[in-house]
Structure I
Amino acid sequence: MYLEKNISDKIYWHKYIDFYENLLPKTLNCIVEIGVFNGDSIRYWRNKYPLSNIYGIDIIEAKPTWPNDEKIKYFQINQGNILKYKESLKSINKKIDLIIDDGSHDPLHQKITLIESLDFLKENSIYILEDIHTSHPNHPVYKNKVIEFNKNLSFFDKKEKNILMSLQCLLFIDYIKTNNLDFEKSASTINFKNSLFTKKEMSDLYKKVKKINIYKRTVLPNYCYSCNKTDFDFINLKCSCGTELYSECDSMSVLINF
């Protein structure tokens, strides 16, 4: 069966929406989403928060098919460009209630926008880092980033195979907060030469984070994001097109309360 759907993959593939709905407030004034793509997520936020100011950030030029009204504005920037990203948030000229990173999914970009957003978030705000599974050690993006990262290390610093990215950073912070552990003592176990985050950046996050909620899809998607079909091989957990339906490093999102 082939399904035509004009909805975000947050709904039919990752199934993030139910997770968000239980944790998001009823009203928000200012929303920023990184990664507009076809505009389906912006459409979702507009329907959920009809009175909110919504800002979309994407590397591509705005499309005529993207949602548009007097309270929606788009910025064309690369989220990995720290200066341009900060300039766009500063131009909003108000503190932000909700930021959703659904951009490139590059672990370095995810780290940049998380850290650089801290000064622009309102008290009691929310930051959602979607598709954080690209930081899972078994994900190909993670493996490629390790190779790229190690190219910049000296011979003596290349002994460790893996490095600390956004998923590991947030799991660490959640762990020490949940167990009421000392940050300095716990951080002493980390080799920050093998990390996308500096110790100061992790310390700043630790101080500002109130709570971290982590989601991983535990059921099958509604249909395949690759071919939009429902021809599933339920034994091998794959679509007929070959796409994995139940990968251990897929459909993970983190909702952070600041």
Structure II
Amino acid sequence: MNRNGAVTAGAAPLDASGVSIRLGEQLVVTAVDLRVTAGELVGLIGPNGAGKTTLMRGVLGLVTLESGQIEVFGRPPVAGRRLAGYVPQRHEFAWDFPIDVQGAVLTGRLATRNPLCRAGVADRVAVADALDRVGLADLRRRPIEQLSGGQRQRVLVARALVVQPRLLLLDEPFSGLDAPTRDVLTEVITGFAAGGGAVVVTTHDLVAAAATCTRLCLLNRRVIADGPPGELGGTGIWMETFGVPAPHQLPGLLGPTK
């Protein structure tokens, strides 16, 4: 890692080694190793409370590591945050704030700047491009409080894309969406990875994850298994990940059980 915060040549978009994170008295992430390279779309899979969101926040430098190390393109998390786009869960955003769609997306662009800095031409071009990519260009003037759930999710994705990231982190982006919106976002995310970006996405939709992700990382406080979907078909690792005693209790496995 470059101690001056510069991007190290050849550094992985995300490299987490031996990461443990404690929230209060509880150790929620334990000795996690996760390396993501350019072009990968990694599904982070596990039950509620498995530490998926906490791990993402560790990547962004939003929580303190108890042990281990995280590098984003060779930088420590806080410095590397400028190279990452983050899509939080929808309930974490203030949808009653009096701002329109393009203004909400612009906040992603300006978040890391001096509050006195004003948006320029390049910022507005980036906003227009991000809205076009998620299919919201026609709604750019609409107040965000008037949006549907699917439209709100697309705003969050555009807000992450507007920083022109090289690493994209998405926390449950498909939750509660209709099929057309899921298709739009899936195309955006897979296209980002195909263009050389790196993606980490948490999801409870195991079938969709198997169909779209190049790798799955099964997490329940620690990494249970990590590999291409086709190599993770046995029920044992899924039962351990989701903490269930019998195969029939698994929430929609990746095809026939083994």
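Rule-based calculations on the coordinates, nothing more; no lab input. Values in this document were obtained by computation on a predicted structure and should not be read as measured data. Cβ atoms are built from the backbone, for glycine too; each structure is taken alone.
For percent of Cα pairs over 26 Å apart, for residues 44-163 alone, which of the structures I, II scores highest? Kindly include the intermediate steps, with their values, before the conclusion.
Values: I: 31; II: 28.
Going through I, II one by one, percent of Cα pairs over 26 Å apart, for residues 44-163 alone is largest in I.
Any idea which of I, II comes out highest on mean count of other Cβ atoms within 10 Å over residues 76-83? Can you show the working numbers first?
Values: I: 15.0; II: 18.4.
Largest calculated value belongs to II.
Looking at structures I, II, which one was distance in nm of label points 7 Å out along Cα→Cβ at positions 20 and 36 calculated from, given that it came out as 2.4? Show your work: numbers first, answer last.
Values: I: 1.7; II: 2.4.
Traced to structure II.
If Cα extents along the principal axes in Å computes to 52, 51, 35, which of I, II did it come from? Show your work: numbers first, answer last.
Numbers: I: 52, 51, 35; II: 54, 45, 37.
So the calculation was done on I.
For which of I, II does mean count of other Cβ atoms within 10 Å over residues 124-131, calculated from the coordinates, equal 22.4? Before the final figure, lay out each step's value.
Details: I: 22.4; II: 18.8.
Going label by label, the one that fits is I.
Where does the value 1.7 come from, among I, II, when distance in nm of label points 7 Å out along Cα→Cβ at positions 28 and 204 is the thing being computed?
On the way: I: 2.2; II: 1.7.
Going label by label, the one that fits is II.
Out of I, II, which has the highest value for distance in nm of label points 7 Å out along Cα→Cβ at positions 132 and 212? Spell out each step's value before the answer.
Values: I: 0.6; II: 2.3.
Largest calculated value belongs to II.
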